[in-house]
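Student: Okay, got some structures for you below.
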Structure P
Amino acid sequence: MTLVAPQIRIRRPRLATLLTVAGVSLVPWMVVLAQTLPRTVEVSNWPAAWIGLDAGLAVGLVGTGVLLRRGDPRVSPAAAATGALLLMDAWFDVTTATAGPEFATAVALAVLAELPLAAACAVVAGRRA
């Protein structure tokens, strides 16, 4: 007996509208945040946040590489997610770095590693299986 996954019907116009409205709704929220968030803040669990992000990147990069090597069509969503994580990592590395060597290192890592890897992931994600 073969098990077949049930087909899930997604109404694209409704989903498209929902996603678009959600994105546009974030604009006023960003204005509120820009006006109300403190310039500096002390954060608990800072190491866990960064280690967790890097762990996610490691899993994404390894998973994307393995799926790509196998020619598995699931590589596209894996690459897209990994590319997004790489962009996020570069953004937060650069914007949270203190002036001086820490900032220079963050920019160098972004330019030499994270952004090129994100671009490679985008190419893989855009391919048709």
Structure Q
Amino acid sequence: MRILIAEDDYASRKFLYKFLSAYGECDITIDGIEAVDAFMLALDEGKPYDLVCLDIMMPKLDGTRALKAIRDVEKQRGIEGDSRVKVIMTTALNDTTNVYNAFDSGCEAYAAKPIDTKKFTEVLKRIGLISECETK
């Protein structure tokens, strides 16, 4: 599995990288602009990401706007349905407005920080990225 982590906080970035590296190859960006650029580069190289983890609050371009840009790129390139990248929004914000906005923008799941690895693993299973036997 190819994974893109977009996270501006160093500790969160390091934690997600260590946790998700057990499931696949991880790339890291520190803001939404870098995330969209990395996503497009991966498509251009024929090595698309299977999972993108986007922090909602990032400098330059927040996670919600980055997600909208990613979905726009997919639409322009004819990537639809199950072929689209799976996106999990991560944030310390847990108010309902942010949750609704994230899902309206096209994410598959929402994870509140601090990340609970057991719950995150269940989300990965639910969205079809890992199977029961891959649980670490």
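Student: helix-only ellipticity at 222 nm (-39500 (n - 2.57) for each DSSP H run of 4 or more, over all residues; to 500) was computed and gave -13000; which structure, P, Q, did it come from?
Tutor: Values: P: -24500; Q: -13000.
Considering all the candidates, the number was obtained from Q.
Student: While we're looking at this one, here's another question. 35, 32, 25 is what came out when Cα extents along the principal axes in Å was calculated for one structure; which of P, Q is it? Intermediate results must be reported in sequence, preceding the final value.
Tutor: On the way: P: 61, 37, 27; Q: 35, 32, 25.
Answer by label: Q.
Student: With mean count of other Cβ atoms within 10 Å over residues 33-40 coming out at 7.0, pick the structure among P, Q it was computed from. Don't skip to the answer; put the middle values down first.
Tutor: Details: P: 7.0; Q: 19.9.
Value 7.0 for mean count of other Cβ atoms within 10 Å over residues 33-40 corresponds to P out of P, Q.
Student: Among the shown structures P, Q, from which was the value 2.0 of distance in nm of label points 7 Å out along Cα→Cβ at positions 97 and 113 calculated? Write out the running numbers ahead of the final one.
Tutor: Numbers: P: 1.1; Q: 2.0.
Answer for the origin of the read-out: Q.
Every read-out reported here was derived from the displayed coordinates using simple, explicitly stated rules and does not represent laboratory data. The model shown is predicted, which means the values in this text are computed figures rather than measured ones. Cβ atoms are built from the backbone, for glycine too; each structure is taken alone.
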